[in-house]
1. Could you tell me which structure in P, Q, R was used to calculate helix-only ellipticity at 222 nm (-39500 (n - 2.57) for each DSSP H run of 4 or more, over all residues; to 500) as -15500?
2. Tell me which structure, out of P, Q, R, gives 5.2 once distance in nm of label points 7 Å out along Cα→Cβ at positions 24 and 64 is calculated.
3. The value 23.4, 68 for Rg and Dmax of the Cα atoms in Å was derived from one model only; which of P, Q, R is it?
Structure P
Amino acid sequence: MTLKLNRQIIKNAKKYAADHKRSLSRIIEAYLKTLTSQETEEVDEIEISPFVKSLKTGIQIPADLDYRSDYLNHLNKKHQ
């Protein structure tokens with residue numbers, strides 16, 4: 001999986017992970033599990049702040065999404 005994120009956000013997230021003695025992967029996994037869980041009680045390993053919980057949009061991503069093709073189309077349109 002490839003994620004495109006702002007460099008400052010990545011830097012801040014890595015610092016947060018290190019400060020909390022957790023891997024960034026585990027923090028992201030816990031966050032995604034929170035977003036996709038039907039019951040919030042299922043996720044109690046990492047406390048998710050109310051601000052982060054507020055980012056949940058409810059948007060469903062299609063299972064067959066070809067993000068590479070979509071991103072390439074975006075870049076082609078951007079640089080025309």
Structure Q
Amino acid sequence: MRPVQILMGDKELRALDREAKRQGSDRSKLMREAVRRYLAKLIRDADELEYLESYRRHPQDPQELREWAKVQAWPAD
């Protein structure tokens with residue numbers, strides 16, 4: 001790992017230190033986890049946006065939806 005310097009407000013730093021103490025962890029570990037989660041969220045958000053844009057460019061045909069509904073329906077008794 002490589003050291004990184006960041007500037008943080010006193011209020012946020014105190015909250016980070018309290019949480020690290022509560023978890024029996026340290027400031028660096030919590031910051032690494034926060035960055036990992038943030039980056040993973042960016043990827044999920046980009047994937048979701050790409051998925052939605054794909055449907056906007058190529059909307060489903062209503063007939064296709066009806067066919068899927070038939071397949072998913074419970075069989076008649």
Structure R
Amino acid sequence: MKIHYTLHALERMRQRGIEKSLVEQCLDKPDKDEEVEGIHRCVKKINEKVLVVIYKCTGDTLIVITAYITSKVYKYLP
């Protein structure tokens with residue numbers, strides 16, 4: 001599957017210090033992945049925090065909209 005990053009996603013990832021390899025790990029093997037109205041949110045636990053990636057699917061391409069890291073593990077993972 002091909003991954004495309006929006007300019008917004010690339011800028012936010014740069015600001016937040018998130019590398020593409022982390023986003024790709026999250027997309028490849030998420031701990032949780034949910035969809036609401038065509039927008040997906042995948043979550044992967046990294047150390048004591050979680051990486052959240054918001055994306056949508058179009059054909060065989062995943063379009064990453066944004067990504068962020070949060071310490072609110074309880075909010076995203078059971």
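1. Numbers: P: -15500; Q: -25000; R: -7500.
The structure behind it is P.
2. Details: P: 3.3; Q: 5.2; R: 0.9.
Of the structures listed, the value fits Q.
3. Working: P: 15.6, 48; Q: 23.4, 68; R: 11.7, 34.
Working through the options, I get structure Q.
Every read-out reported here was derived from the displayed coordinates using simple, explicitly stated rules and does not represent laboratory data. Model, not experiment: these values are computed from the prediction. Cβ atoms are built from the backbone, for glycine too; each structure is taken alone.
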